[in-house]
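Each in structure tokens, the structures are laid out below.
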Structure I
Amino acid sequence: MPDARRLRLVFAGTPDFAVPGLRACLDSQAELVAVYTQPDRPAGRGRKLTAGPVKQLALASGVPVEQPVSLKTEDARSQLAAYRPDLMIVIAYGLILPQAVLDLPRHGCWNVHASLLPRWRGAAPIQRAIAAGDRETGVCLMRMEAGLDTGPVLLHERTPIREDETGGSLHDRLAALGAKVLAEGLARLAAGEPLAATAQDPADATYAHKLEKHEARLDFTRPAPELERKIRAFNPWPVAEAEVASERLRIWEAHALEHTHTAPPGSLLAAGPEGLDLACGEGVLRLVRVQRAGGRPVSATDYLNARPQLRRAGI
């Protein structure tokens, strides 16, 4: 076991979620020898090629950056092997690691995953947990293997999902929590302390499918609490959408009410300073923050100032 100063790390990640984990590696006593991240992507109105958050931090920290299109080629594997990594840390990298890459570091590859595995394996565990009404989630430090998020868990930490939690707020909390767990794992590995690997039970596995834009459309035949969770889960992306009084709106915030009614789903029942009340299959959904096409998110009051005729709606 090498001492902490000689532990050579390679980090692989791309978006904001991975940045706290990269900082944990930079702050550790190990040597971060390279950062792998996806190729630059077009961004903004000008569609200019832009470095991702992980690349920006790596460059600012003076760490060599590699951006292969794939890790499946012999050239990519040879380049990685040249860094002689003891351990590879992977957080929201976005590329598949073939078995030859997983086997390359002396201590294998670790992944920080934003759920309590085996629940919510896959691409969108944060949003799926909120939408499903889970009361609790967390992060897992996992030893990677060929299957999708199937590897044994080394460390984990739990956190409650708040009643007002959004996809954005939970994303930020779990990114920080993941960095904390990663820092603990690195410290223990460097000190020669064992990390017990707990196998996942595949019978308890659920899959968090990638978010798709078409899912953003609200179906008012569904119960109001389900729609409220979906709106929170899809904030800030892809943002829920709905037809409200013949206008397509993006829905940023809403609350489920237990009111009973006999109106068709999607009907506008009331409109006032508290919000826009829409009939659901069960209960009522009160929209409190919305966005018109080409506009910015506004309160229900500001929206009604632009459409005062809706105030005449009533249950």
Structure II
Amino acid sequence: MDEIPVYLFTGFMDSGKTTLIKETLLENGFSEQGKTLIICCEDGEIEYDKQELAQANAQIVMVENEEDYTEDLLQKAFVKYLPDQVFIEYNGTWGMDTLMETPMPEAWTIVQSLATVDATTFDMYLANMRTMIMEQLFMADVVIVNRCDDDTDKGKYRRNIKARNRKAQIVYEREDGSIDNREEELPFDISGNELDITDADYAIWYMDCMEHPKNYVGKKITFLALVYNPEKLKKGVFVPGRFAMTCCVDDITFIGFKCKYPKEEELPHRSWIRITAEVAYEFAREYKGKGPVLYPVSIEKAKKPDDELVYFS
């Protein structure tokens, strides 16, 4: 049996999933691929028009409750409609484990996962339902942030999304559907040769440096760091960094840089330092390729901060 491509659409309530599916199906030529089956798990503000679906050679199966999303339902829908492609519009309040652990018909293969974010409500959901909304984004190949305007903090959205899903491509759309190509602004100035990174900016700088290391080559960076220097680490190397919360308490992870330092044995594991280091861009096995490598200019002992965590917001 030929492979049946499955396109997965996730995102929180009323974030634009149905609109995206309709645009994809009706405007982007997907209806020319043959019969389409839409598995719709959410009844949002925008509804499907039966006449439009018929013209696009598409059928829809509504799933009202999470417990109804089962292998049996998917198999019966497959047998009944025999689609050439499948769109799954997943419910933003359902657990992603239900989606990922429910077996699909053997021929079905997820070829692309897209997630939508409403820029007008994202901050509110981050503040009140962070884990739930970020769950919807973690496996997306593309995240579409829609309803953007000139006040949308694109950098903040990128950092929060990339902290949870490094591989995601992020697209920003305005209310009229046009692409928002404004430059993302950093909360610090990188135009000079020296940069003092605050605790509030460390996670933001870390992500930008990992994604755009050449922007920092030759610059001297100063920051407060926790030393990662266990005995098993290679001699002449340690890792200064911080523990960062990406989504919730269960997702705290250590983020740091490879640092070449011949006196690394003088730095106790998990001690606090204030380090000034010059950034180089070179091959590192730890990065599985080229990446930012630090060369210390000065290292001083430091006190543990009141809040040991850093954040991507």
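Coordinate-derived values only; no laboratory data. Just so we're clear, the structure is a prediction, and the values are computed from it rather than from any experiment. Cβ atoms are built from the backbone, for glycine too; each structure is taken alone.
Consider the structures I, II: one of them gives 17.0 for mean count of other Cβ atoms within 10 Å over residues 102-109 as calculated from the coordinates. Say which.
Working: I: 17.0; II: 14.5.
Computed on structure I.
From which structure (I, II) was distance in nm of label points 7 Å out along Cα→Cβ at positions 38 and 246 calculated, if the value obtained is 3.3? Can you show the working numbers first?
Values: I: 4.1; II: 3.3.
Going label by label, the one that fits is II.
On mean count of other Cβ atoms within 10 Å over residues 110-117, which of the structures labelled I, II is highest?
On the way: I: 25.1; II: 21.1.
Max of mean count of other Cβ atoms within 10 Å over residues 110-117: I.
State the single structure among I, II that was used to calculate mean projected area of the Cα convex hull in nm², giving 18.1. Don't skip to the end; give the middle numbers.
Numbers: I: 18.1; II: 19.0.
The value was obtained from structure I.
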